[in-house]
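**Q** These are the structures, in structure tokens.
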Structure I
Amino acid sequence: MNGSRWRGAGWATLGDSITAAGGYQPLVQQALGFARADNFGRGGCPLTAGSDRDEGATVHMGRHLEAPYDCITIFAGTNDYRLSMPLGELRPAGGVFDARTFFGAYQTLVEQLQSRYPLARINLWTPLQRDKDGYDCERRNEVGRLLADYAAAALRVGQAYALPVLDLYTVSGFNKLTLDAFTSDRLHPNEAGFRRIADTAISFLGAI
């Protein structure tokens with residue numbers, strides 16, 4: 001792993017409460033040498049526009065980035081699943097998107113960021129597995145979707161735009177058997193959980 005490329009670089013993290021908590025960023029920053037790690041996470045908010053938590057939707061938070069960034073991470077999806085935000089469909093790049101769907105919001109955000117930061121290494125992280133408030137990896141939400149569907153959507157967006165995707169849903173080790181060890185409530189990471197996320201992200205970011 002060669003993390004020297006990030007020494008002195010600027011990193012912006014977008015997402016929900018798992019990002020807003022600021023638990024993984026300092027560990028990654030220290031390991032890879034980022035000069036700045038700015039946190040734009042908003043707790044309880046989905047990526048998708050149109051919920052009753054719309055002000056903090058990740059698609060809108062992307063507009064708050066002002067400084068130059070070399071690396072931008074989007075880590076969202078669990079609240080979209082929990083709040084039953086429509087998944088929508090992947091559309092051709094450069095088109096018109098419906099930000100009230102998960103695909104549309106993701107594509108809107110990615111294209112806005114790419115237009116403003118064409119040289120930045122934008123990277124997408126899928127949601128972690130969860131088991132809270134009756135919403136787990138087996139239950140379909142009110143629009144008939146599984147959490148895995150939102151994770152798969154992030155992978156498809158990454159493929160469409162040639163962006164690296166960290167598939168935490170698949171490789172983090174967070175699952176029903178380990179959630180008590182990695183989280184405080186079977187959703188939000190504890191110290192061990194943030195360390196696991198950071199260790200996985202360090203390898204990922206060091207390789208892109």
Structure II
Amino acid sequence: MPNDPHFYEPSNGHGLAHDPFNALVAPRPIGWISSRSREGVLNLAPYSFFNAFNYHPPIVGFSSVGYKDSVRNAEATGEFCWNLVTRSLSEAMNQTCAMVGPEVDEFALAGLTPEPSRVISAPHVAESPVTLECRVSQVLQLAGADGHNVDTWMVFGEVVGVHIAQHLLRDGVYDTAAAEPVLRGGGPADYFSVGESQKFQMHRPG
């Protein structure tokens with residue numbers, strides 16, 4: 001039947017040209033994570049599995065397939081920053097995707113400025129209009145329904161410092177569209193940006 005949904009069980013493969021899972025849960029904010037190793041080497045990397053998980057205290061988290069430098073640094077030092085990726089910073093963000101060794105400073109690689117943070121020692125991206133300074137609250141290795149661990153690590157951090165560019169605050173309200181955030185979509189190279197034309201308002205009932 002032409003209207004029947006495409007159904008698959010992930011353990012048996014998806015049968016499509018590209019794994020659709022990333023596209024189904026999308027668009028997603030990008031976890032552009034800055035950190036510093038115990039040896040003082042800076043690291044900056046984007047993660048497509050990122051989000052906010054709690055109001056009070058504010059908690060964000062990113063997930064890394066493999067125990068990569070960002071996870072290692074966050075666990076070793078207990079801190080990291082999240083930096084907002086905007087449309088004007090998208091190419092620089094893409095440069096920080098490069099598969100390079102832990103001795104490489106991605107700030108320098110992408111031509112970005114490491115700005116000292118106010119509360120933690122890990123720097124943030126000076127060019128980004130929004131930064132969250134975070135202290136690590138949990139590092140979890142994910143497990144499947146069968147109880148077996150997978151090679152994916154979830155890092156949660158409590159937000160202990162927030163930087164917001166003044167031009168993004170309108171009458172005390174953060175203007176999401178004005179920031180032009182970049183969001184990860186599906187497929188190997190799809191991204192989205194947010195603009196004023198996509199905004200609508202809907203108040204909660206009662």
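Since every read-out is calculated from the coordinates, none of them should be taken as a lab result. All values reported here derive from a predicted model rather than from experimental measurement. Cβ atoms are built from the backbone, for glycine too; each structure is taken alone.
**Q** Output the label of whichever structure in I, II has the greatest value of mean projected area of the Cα convex hull in nm², for residues 48-95 alone.
**A** Result for mean projected area of the Cα convex hull in nm², for residues 48-95 alone over I, II: largest is I.
**Q** While we're here: Among the shown structures I, II, from which was the value 1.0 of distance in nm of label points 7 Å out along Cα→Cβ at positions 16 and 168 calculated?
**A** So the calculation was done on I.
**Q** Volume of the Cα convex hull per residue in Å³ computed as 103: which structure among I, II?
**A** Here the read-out was taken from I.
**Q** Identify the structure, out of I, II, from whose coordinates helix-only ellipticity at 222 nm (-39500 (n - 2.57) for each DSSP H run of 4 or more, over all residues; to 500) was calculated to give -10000.
**A** Details: I: -10000; II: -2500.
Traced to structure I.
**Q** With FRET efficiency 1/(1 + (r/R0)^6) of positions 24 and 136 (r between Cβ atoms, R0 = 25 Å, to 0.05) derived from the coordinates and found to be 0.30, which of I, II does the value describe?
**A** II
**Q** Another question, if that's okay. Distance in nm of label points 7 Å out along Cα→Cβ at positions 40 and 184 was computed and gave 3.2; which structure, I, II, did it come from? List each step's numbers first, then the result.
**A** Details: I: 2.6; II: 3.2.
Corresponding structure: II.
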